[in-house]
1. Out of 1, 2, choose the structure whose coordinates give relative contact order in percent (Cα under 8 Å, 6 or more apart) equal to 22 when calculated.
2. Which of 1, 2 yields -2000 for helix-only ellipticity at 222 nm (-39500 (n - 2.57) for each DSSP H run of 4 or more, over all residues; to 500), as computed?
3. Rank structures 1, 2 by mean count of other Cβ atoms within 10 Å over residues 85-92 and report only the one at the top, that is, the highest.
4. Quick one: FRET efficiency 1/(1 + (r/R0)^6) of positions 165 and 229 (r between Cβ atoms, R0 = 25 Å, to 0.05) came out at 0.85 when computed from one of 1, 2, so which one is it?
5. The value 16.1 for mean count of other Cβ atoms within 10 Å over residues 93-100 was derived from one model only; which of 1, 2 is it?
Structure 1
């Protein structure tokens, strides 16, 4: 994937995260048989764990989270669409996640634990099975490309993260534990007019607006039996959730009209609307044979749950897809062609209908 540099140059690359992107792979060899919607694929990062890359409103830059080199837990970075000019945006302290640009392409929002501790929080306790942490120390922060000094937005006890902004630039939608459970809220860009959109016991998260701003797509898990409810509450009390059976849902922007889109026994997450506002692309372990080591591929489905189509065919992980507003490009994260087995990198491709 790249020419092996000397040890000294390797340290510089790890520190600055800005090695020459001309050495990255690109082209048809980055796609797998069956991936007929992709052409001109480019690999934008080449080391570490990189995820949740989202376009700025002018579609000139990406904002994403990365753990690599001296950064022991995820931090927020930005880069050009060709992978050049990578720049650290977060403080370098604590753990961050879920970043997104404001409509002015200057401010950005992300979640971070640095307000509680400068150190990385403890990793997930997999003695409970495959779990994700929902750290209560996560708060939402806003900064800008010039100052970078983060200012807390709508602080509250418990987990606050997973914030995105409507394409019309009017509302922020995010997940919060401020009422005890993990629910979806929306608010104005300045944190005013806070509205709770979900209230069923369970996890609601990963929300994105449709391109016309009328609909929100998200992932959910609702425990049903007494045993499931107890397990959910016990895990949440230890700042954990179990993602094994997330399903994709949609609702109106005001929280009404909730409808389940997927209905299977697999993990479905990272949904995003196609610019036609009718189809949803998402990541799923659908069809995986080994539940202990599932394959995650990208899938497309109509918002009424019909016409399911597999988009990627990699035996590993593909996730966190986002379209440009004219559906000309798709950005996503993948384990494909990584240097180290645990690496996840950011890819961008031209989209073919």
Structure 2
């Protein structure tokens, strides 16, 4: 892999990089590290399970510091929620550059506490400090976890043959929102203020906590996955590989929102391949599809059925723009190069 690679390595490369480096073995691990697996799941001695996940959080220039606190909570909590387990506890590490005012730290910390309280999450600890090696306020890691009864959980690898594939909100939620913010002035001239501000406002949709918990409570859900790096295409590939299944998906069944289509067109990236924290993929028993979509609709969350899982593990077909093609392993996400070029004024 090139040293110029940005973002997470491909699933296969990451698997090779980490192979065998998981510390002491434990027979209570029900879901451990692996491509596309958002959270680990542990069996506890009392028969319950614990779901736990960790993520870093980077700030986006142009967003208020309060949003960094919101992202910290919702991105961390989302990876737990996709197991069907309600996130209950959290720790985080806040790293600040020398000279960063304490008032900024207070703003981020207060926002984390506020959003955690709204989700019923208790913050148990972590680390806060100022360091020369840090150039911008960064949450080096947020760990979130929760507990559930022993049979009340799913993983991205739990899809079954014949399950319907449901998608919430649409593609490229995170990429479009953050890139619209970073390139705001340039895009206003090309697309107009209304379109750009609509894309920027999608920063509030960068969460699947509600999507996942509502779907799981509706019933019939066998697997869920947060379509982060690699976007919807990457998320579909990861679910199929983790489940040992194939799939057929029709992305043309989803109308890409106008603001997302405009931003992705102007910046030259495929919205189906770009990071999309905020988009949930769910494998749902056919008889439960209506219940899940109805639960989302009542909460104001758009949802679509875009395909189904098949028995053929070696064949994943996707239709997009009227063309059918094999779904391949996700490569480098186009978001990162655009994001960092934008930070540098490119």
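FYI, it's all coordinate maths here, none of it is from the lab. Since we're looking at a predicted model, the values are computed, not measured. Cβ atoms are built from the backbone, for glycine too; each structure is taken alone.
1. Source structure: 2.
2. 1
3. If we compare mean count of other Cβ atoms within 10 Å over residues 85-92 over 1, 2, the biggest value is for 2.
4. 2
5. Considering all the candidates, the number was obtained from 2.
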